[in-house]
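Next up: some structures, all given as structure tokens.
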Structure 1
Amino acid sequence: MEIKLIDIFTQKEVSKKKIASLFEIKEIRLDIIRSVILWQQNRARSGNHKTKTISEISGTTAKPFKQKGTGNARQGSKRAAQHRGGSTIFGPVVRSHDTKLPKKVRRLGLINSIAYHVKNGSIELISEPKIAKPSTKKVVEALKDLTKKNLFICTSETDENFLNSVVNVKNANILNSDGANVYDIMNNDKIYITESAMDKIEKRLTDAK
């Protein structure tokens, strides 16, 4: 499959670029994409929320009052859950929210997320962008719609002046090809991928078979 390779500043076609047949998917597996996104979100959760048990509450261990003769319900500790400032029963504890997902499914998720944008025409392959000095204005003029979220997938070799220009643009984000993931790709409306970044992603997906 061939798609246009464009110059982002002139919006003119430079040449055609053949991309891997991996992305030629007739029916996008949204269920797989969803599974991978949930897996990513679970891994991102810190899991450090916690409440104190009765053994962690400060206070006396003495019985508040004698068992019988007061007319009150019997009590064993002021640190119990029914008292103000007492412990919490069955509250959250520090734990990992991480879930398991096979590598094959994660790979399919990335393939389907890119194929989704290819199918919808919301992905553009750009030649290596270069500018003489950082210029936010040039990048703003190059982007078609700043009301939508734009994602640039680049490499560590991408022109530094261009990257510094994109950083200042509203609704424009940068992602290294090594960190290309389903959540960020699906969380943006328009994807711009440099030619070298696409080559690295294809190699990564091919080697992961």
Structure 2
Amino acid sequence: MTRRAGFTLFEVMVAMVVTGVVALLAYGTARAGIDTNERLERYRTNVEAQAIVRALLLDALRHPAEGGGTTMNDTLFVIDDQTSRSGLPVDAVRFYSRGVVPPLGASAYWAVTLAPTEAGIRLLATPVGTGDVAPVDALLTAVHGLNARALSRTADTLWSDRWDVAGRVPAAVAIEFLTEQGTPAAPALVVHAALERVH
């Protein structure tokens, strides 16, 4: 009896199926690793952006421009209390500041706006009266809702959802950053203005 050389058709088909399964497993593992890396990079970018925006807001809110080179009839701090169609708070906060750390340094007054957009919450800080300083523009893509409240400089300890008192800034501001589902995207930011103490 002679021994034949080569493979049968069945053996070749089994080898191809096993090779295909191994290739699919290797591809699935590599794709899962790439997806995980992309998700981690997006998360890291969002966390870093939130930290930068929180630091800028903390500084800007602690150093509001009371008087600020403008007349006392000007509105220096505004909270527009708004809600989206889905019921998500989408407040807008606009104020003047004289922050002390870069980039909102003490050399100029800044018009600061924190407001929702379709892409997320946007922080825009523009220098007032000077053209040699670039504006600060940051977008928090993981944050879609904003709930802001202000505390008056009176003995009344009630927080208000709106603020537009001419020539006055609140004693404190609380800002909640929310996801599309209305859950906290980050811890709330509660800031007391450094200009004067609460009565």
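Tabulated data for the structure shown
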{"read-out": "Computed 19 for relative contact order in percent (Cα under 8 Å, 6 or more apart) - originating structure among 1, 2", "value": "2"}
{"read-out": "Comparison of 1, 2 - label where distance in nm of label points 7 Å out along Cα→Cβ at positions 20 and 156 is highest", "value": "2"}
{"read-out": "Value 12.5, calculated as mean count of other Cβ atoms within 10 Å over residues 52-59, assigned to which of 1, 2", "value": "1"}
{"read-out": "With FRET efficiency 1/(1 + (r/R0)^6) of positions 76 and 124 (r between Cβ atoms, R0 = 35 Å, to 0.05) derived as 1.00, matching label from 1, 2", "value": "2"}
{"read-out": "Test item: distance in nm of label points 7 Å out along Cα→Cβ at positions 28 and 108 calculated as 5.6, pick one of 1, 2", "value": "2"}
{"read-out": "Which entry (1, 2) yields the derived value 25.4, 76 for Rg and Dmax of the Cα atoms in Å, for residues 60-115 alone", "value": "1"}
{"read-out": "Identity of the structure behind 55, 21, 13 (criterion: semi-axes √(5λ) of the Cα gyration tensor in Å, calculated), options 1, 2", "value": "1"}
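No value in this document is a laboratory result; all are computed from the given coordinates. Every value quoted in this text rests on a predicted model; they were computed, and no experiment measured them. Cβ atoms are built from the backbone, for glycine too; each structure is taken alone.
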